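Some structures are shown below for you to check.
The numbers here are math on the coordinates, done by the rules we state, and not lab data. Worth saying up front: this structure is predicted, and the values here are computed from it rather than measured. Cβ atoms are built from the backbone, for glycine too; each structure is taken alone.
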Structure 1
Amino acid sequence: MTNLWVTGRYPVPVDHRNDLGETKVPREPPAGHTIFRTVEFRPGNPHDLHVTKSADFAIVMSGEIRLELEDGLELTLKTGDTLVQQANIHGWKNTGTEPCLVAFVLMSTEG
């Protein structure tokens, strides 16, 4: 997992001199934050059902990945596919033979 950029408020100031990708944040964005990151899922990655209190945009940059939801729904995403999810319990599983790279934008939510 690589954080490319992190913001701590909105509107976002554009006068930063530091690399905000170096900002340490947990898996989900803290209140008022957004995170732009990439995650490489290797074949057979450990399946981890989790929830983040965030609205997430996902773009599959390369490879193929299966999204699994708590209710048993499964969706296979391939290179170029996009997804929006809203604070749901989910997990990512690479069942292929090649690594899968996904870009995510996570935005904290209220509630």
Structure 2
Amino acid sequence: MIDLQWDRDFALEQSGDDEELLAELLALLESSSLQELAKMRMAHEEGDAAMMGEAAHSIKGAAASLGVGKLREVAWEMEEAGRHNDLAVAFSLLSPLERTISALTTLK
């Protein structure tokens, strides 16, 4: 199991101490992250490291806003790879990113 390094107190604060809203935001994070992951795969097929980095940037911001440290960290690494046009490193991070996104279902 992946340690998501989730700061639940921070996330709850961001949702105005509304547990229901927090659950909705976490579901939205998972959904949007999966959409960005699909963009990354397309970017890899097209050899577009910059597009991979842009998609990772979106995930990084959303993860940071909900205190999901591990997802933010992996997305940041991919964003940096994209920024440096390093498609090989960006591609090597796709599986870890996917596993981290999959682990979001464990957050409550």
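Worth a mention:
- Origin of the derived value 1.2 (distance in nm of label points 7 Å out along Cα→Cβ at positions 50 and 82; candidates 1, 2): 2
- Which of 1, 2 yields 0 [helix-only ellipticity at 222 nm (-39500 (n - 2.57) for each DSSP H run of 4 or more, over all residues; to 500), calculated]: 1
- Distance in nm of label points 7 Å out along Cα→Cβ at positions 2 and 98 derived as 1.8 - corresponding label from 1, 2: 1
- When mean count of other Cβ atoms within 10 Å over residues 42-49 is calculated for each of structures 1, 2, structure 2 comes out greatest.
- Parent structure of the calculated result 42, 30, 22, given that Cα extents along the principal axes in Å is the read-out and 1, 2 the choices: 1
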